[in-house]
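Next come the structures, one after another.
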Structure I
Amino acid sequence: SGTTLNKIGTSYAIYVDDQSNIYISEYSNHRVTLWFNGNTTAGIIVAGNNTAGNTLYQLRNPWGVFVDSMYGIYVVDRGNHRVQFWEQYGVVGVIVAGQSGVAGAWSNQFSSPTGITLDQFGNLYILDSGNDRIQQWASGATFGVTVASVSMSTPKGMSFDPFGNLVVADSGNHRVLLFSIICRKLDYVMIFST
């Protein structure tokens, strides 16, 4: 571990793009690094700047990361209770969900979010871990819609499966949930539990 670009700090999420490049959300280094396919020498910073903060140039304890088809990067900025979007090789982020530095349970707020994914329609799904819910944010929206809050406890990660189901790691309950999205309503089943 370390802060130089040939080191990786404490990390809780990665994303592998269609070119097999790896994006690492470095919680302790307040940045997201990109490691090109086959490169094991050093990454490049694609979001954040190694310093914790709440400006649009900075991240505070980033967690989840998702990369779209144009290589735009969505970062769950956990410590700032927001989601930022960074264009490919951009130097500044844009807040696309949440309020910078403001934790809460209103529809435009998060409390320590952890995960993010994007559906085929461009909707963001954000794991609002501190509020034990999943929020859906349409592109350009100023608030989210709660699409799941079924007795989850500190959910940490999620992804869509090949069938369009949302799979969620419900860490506090030691289980994995599968949500079937039907007409903006989520039905769920427990896949396994320990």
Structure II
Amino acid sequence: MVVDDDKDFLYLIQQTLGKEADFDVCSLCSSKKGALPAALTDSPDLVLMDLNLESTWMDGVETARAIRIETNARIIILTSFDQPEIILDACRRAFASGYVLKNQFSMLIPTIRTTYSGITPQALLICSLILEVLSPAERAVLDQMLGREITLHSKNKTIANQQSNILRKLELSGKRELCHIFSAYYTSLPRENENSGTLPH
């Protein structure tokens, strides 16, 4: 599925992907309004999302985030921006799995293939940025919430508060959304109390 308000670029992507025998473009959207309904209907594996969709870059972020939360699709951000801090912040907010600069169009097909196949270096980086908002104790609790075997030594009330803080900081509604989002990053999550017992920096 491709979402981009530049119809010429949308056509270019369609033609490019159409040459790949193992690719199937299930939806083309030129506005944020139709993107989520299309994703819910067509259930794409991947969504290519224009960052600067319609009026601001936040339109692309919000639309990508909604699709990631509501569907099983992984998100690849398309952008004309060349500022790494803007791109990575957008990917973090959208829970994206990767990004492609529009002026590096030759990277589109390889990025799609590697993202579909599993965890990529881009996904590892984005995951680490998402985790930066959590304290070390909260990351340990997150590990447990995601089903990993880990011993927590805090009181139950403290753990419950930390679980609430995790959901609040990540702006997620509950454990189901949390597990769904991190399924795209699961193997990249650091294990708390592993080896030295500290998080990598």
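What follows is calculated from the coordinates using simple rules that are stated; it is not laboratory data. Because the structure is predicted, anything quoted here is derived from the model rather than measured. Cβ atoms are built from the backbone, for glycine too; each structure is taken alone.
Where does the value 23.2 come from, among I, II, when mean count of other Cβ atoms within 10 Å over residues 23-30 is the thing being computed? Here the read-out was taken from I. Consider the structures I, II: one of them gives 0.95 for Rg/Rh (Cα atoms, Kirkwood Rh) as calculated from the coordinates. Say which. Structure of origin is I.
Taking mean count of other Cβ atoms within 10 Å over residues 7-14 as the criterion, the top structure among I, II is I, with the largest value. Hey, helix-only ellipticity at 222 nm (-39500 (n - 2.57) for each DSSP H run of 4 or more, over all residues; to 500) derived from one of I, II reads 0; which structure? The correct label is I. Largest in volume of the Cα convex hull per residue in Å³, for residues 103-174 alone among the labelled structures I, II is structure II. Work out which structure the value 15 belongs to, where relative contact order in percent (Cα under 8 Å, 6 or more apart) was derived from one of I, II. Corresponding structure: II.
When distance in nm of label points 7 Å out along Cα→Cβ at positions 63 and 143 is calculated, the result is 3.9; to which of the structures I, II does this value belong? Here the read-out was taken from II. Upon calculation of distance in nm of label points 7 Å out along Cα→Cβ at positions 39 and 119 from the atomic coordinates, which of the structures I, II produces 3.5? Answer by label: I.
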